[in-house]
Structure I
């Protein structure tokens, strides 16, 4: 394990073997109303936590986790194995993230459920409150989106509260997703609309018959 001397690791942080913690990292920051060490922070084996990252107590993270610089992960997050959270990405409270998920730089998530093998591009923003701000029932309302496994969300998308992005879908860059997107579809625009099926995509350079004929997407192909 390698921990830079400038990193601050507070009480009740459990950090798995083989992990690397870079300079000016803060692990185990208590959320508002809690004291240092009152809630655990659990991070699995072989984590790579890059400079200026802050991870709050009350979160659980699996093995082979990594961050970019300046990532912020709040309390009440559960992340699976092999999850990457990019530079300056923000995970507010209440996210449930599966295995093999890539959350790119500057993304923002709150109360979002993300299943396995999902790609979330740079600057993707998930919203969770249809009537900001101050609604006393906001946590009981629509909540965050659900992203089914094998989905890919392009850069600069905005995802509205409560929508479901289906399995093996592709959301084009810059889209605003206002309603559910079915499985195995390509959607784009503002508001996002289904424009074709995944199996109608082409590979312009001609390297493949069509995109996504490689793992892990072949698993989804077999299930269709």
Structure II
């Protein structure tokens, strides 16, 4: 059994499928997808449907799923004059913010689904986990979309709130755990100033950033935790 991580696919269904072939994912393997499956690209629903069918794919929430969830729930309701009057102003602002960061493509593909498929997608998104801890190749890994805000090495990983692990840029030069790696996405590696290899996985001081800029014309990256082998599409 091997353990893989992938993140920040951003609706690129073709590259997602090619990566599954590239890593040759077996039923006995585990694949953690560390957030931002949706938005920007047009294939978000296709990726989610594929993930749902794979018992060995562990979905984790990113800031884009977090923003999408409430907005998509609203889209399942019948739009009437009364429902519009009852709309929370915060929801309107949230929809506009989500659209501004690539949510329109996800909204359009969600609207095209049947009611049953919409309900299945929403239920699946609500089950995405926030933080995971795994062992592989004799090493320990903490998985979180954007790292750990308000970090304390003795803090229970289950106590982190969404805002602490979904939106903040990690300090890649800081060694958070003495004996664990943190695997995250969220920040495209091309935006890490000290990174000598843009659009490639960045490893520094126990931090592993696997967002290789797929949503921005870069590459889709994945890593096998057992031996830290890197894969690219």
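Coordinate-derived values only; no laboratory data. These numbers were taken from a predicted model, which means no experiment stands behind them. Cβ atoms are built from the backbone, for glycine too; each structure is taken alone.
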The value -1000 for helix-only ellipticity at 222 nm (-39500 (n - 2.57) for each DSSP H run of 4 or more, over all residues; to 500), derived from one of I, II, belongs to structure I
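Matching task: 0.55 is the computed value of FRET efficiency 1/(1 + (r/R0)^6) of positions 51 and 163 (r between Cβ atoms, R0 = 25 Å, to 0.05). Pick the structure from I, II. Write down the numbers at each step before the final one.
Working: I: 0.15; II: 0.55.
Structure II accounts for this read-out.
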Value 3.6 of distance in nm of label points 7 Å out along Cα→Cβ at positions 27 and 179 was derived from the coordinates of, among I, II, structure II
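Here Cα extents along the principal axes in Å has been calculated and equals 57, 37, 31, so which of I, II was it run on? Write down the numbers at each step before the final one.
Details: I: 52, 45, 26; II: 57, 37, 31.
Going label by label, the one that fits is II.
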Output 9 (relative contact order in percent (Cα under 8 Å, 6 or more apart), calculated) maps, among I, II, to structure I
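Work out which structure the value 0.15 belongs to, where FRET efficiency 1/(1 + (r/R0)^6) of positions 99 and 203 (r between Cβ atoms, R0 = 25 Å, to 0.05) was derived from one of I, II. Walk me through the numbers on the way to the answer.
Details: I: 0.40; II: 0.15.
Attributed to the structure labelled II.
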With distance in nm of label points 7 Å out along Cα→Cβ at positions 19 and 139 computed for every candidate in I, II, 2.6 is reproduced by structure I
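Once distance in nm of label points 7 Å out along Cα→Cβ at positions 11 and 67 is calculated for all of I, II, which comes out largest?
Details: I: 2.2; II: 1.1.
Evaluating distance in nm of label points 7 Å out along Cα→Cβ at positions 11 and 67 on every structure, the highest lands on I.
With distance in nm of label points 7 Å out along Cα→Cβ at positions 43 and 59 derived from the coordinates and found to be 0.9, which of I, II does the value describe? Intermediate results must be reported in sequence, preceding the final value.
Details: I: 0.9; II: 1.7.
Matching structure: I.
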